[in-house]
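Below: a set of structures, written as structure tokens.
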Structure 1
């Protein structure tokens with residue numbers, strides 16, 4: 001049986017089918033930078049942060065910017081011509097959705113990529129990894145695996161960080177189970193909760 005698609009792919013679906021690599025993301029950001037009239041600071045999480053700072057072979061379809069200027073986000077969203085050209089777009093990531101400690105900005109590092117107006121600050125690898133735990137969608141797992149394989153994430157340090165943010169982990173629906181699953185998947189380790197803390201079983 002042959003199934004016919006009844007509607008054309010949307011602009012966002014086209015991007016999702018062919019995510020951007022390192023060179024495409026740089027070219028995309030260059031065009032964003034050229035459109036600006038004043039300096040802006042971008043705080044970058046997600047797969048794009050991994051691609052630019054930690055694993056150039058990683059690919060992504062969006063740039064997760066924390067609480068960034070809505071006008072910039074809308075101008076370079078999935079429906080924009082620049083997004084269609086480079087297969088990547090800007091996406092707003094509200095800080096309220098992050099389960100990491102509030103001082104995460106202090107752990108970011110500046111990437112000097114030669115932009116005129118953009119100051120690009122990428123999140124720490126552990127903050128990126130932890131921020132993906134609530135969802136664990138296929139692309140999240142790929143990004144997390146990339147950080148582990150490149151040696152940026154160590155199980156004991158990760159457990160310590162999660163204990164420091166255990167309230168947020170417990171209060172986020174499904175996150176504690178995802179934490180247990182992630183440790184089994186990436187480190188072949190079983191964890192449990194004892195006396196109000198995460199420990200290796």
Structure 2
């Protein structure tokens with residue numbers, strides 16, 4: 001085997017490894033799971049309001065992250081390739097921290113209505129990363145659109161409870177729909 005053939009084989013091996021890791025990722029699952037959790041959050045905001053939503057996410061965020069980690073680990077073991085867990089775990093923790101910190105800063109610097117939108121802006125920015133990594137421009141465009149709607153609602157006079165409930169439901173349904181679409185596309189390419 002000459003040098004050119006060896007380089008070609010190594011390049012093909014790297015591509016096969018990346019395709020396998022991509023098939024293990026299953027980006028659809030966290031979208032559906034966290035979409036459902038967002039819809040649950042909308043119900044908590046509408047029914048209870050106040051600090052209950054913070055308690056909800058303090059429990060649901062890490063629990064959902066743990067469920068996703070378990071899903072990815074089992075999926076990887078079933079396919080014979082263990083997925084890289086560092087980036088999703090760090091990303092999930094950064095989103096949770098960014099949402100809580102962003103809410104607090106928004107409340108201190110602007111008002112409660114704007115503060116209710118900051119976590120959604122954090123999520124919109126954070127979801128640009130998997131959209132870029134997975135070459136899913138539709139998801140990136142959707143996240144930008146959701147972020148723009150969050151900003152518009154944050155500047156409205158609807159009040160923090162209404163804004164938070166609307167955004168939770170809107171983001172939840174959008175993420176669930178995109179996750180289910182992503183899953184259908186994943187199945188079609190097998």
Inset, instruction - Work out the source of 3.2 here, i.e. which of 1, 2 gives that when distance in nm of label points 7 Å out along Cα→Cβ at positions 97 and 113 is computed. - result: 2
Legend entry - Test item: helix-only ellipticity at 222 nm (-39500 (n - 2.57) for each DSSP H run of 4 or more, over all residues; to 500) calculated as -29500, pick one of 1, 2: 2
Inset, instruction - Work out the source of 33 here, i.e. which of 1, 2 gives that when relative contact order in percent (Cα under 8 Å, 6 or more apart) is computed. - result: 2
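Bear in mind these aren't lab numbers, they're just calculated from the coordinates by the rules spelled out. Since the model is a prediction, treat every value here as computed from it, not as a measurement. Cβ atoms are built from the backbone, for glycine too; each structure is taken alone.
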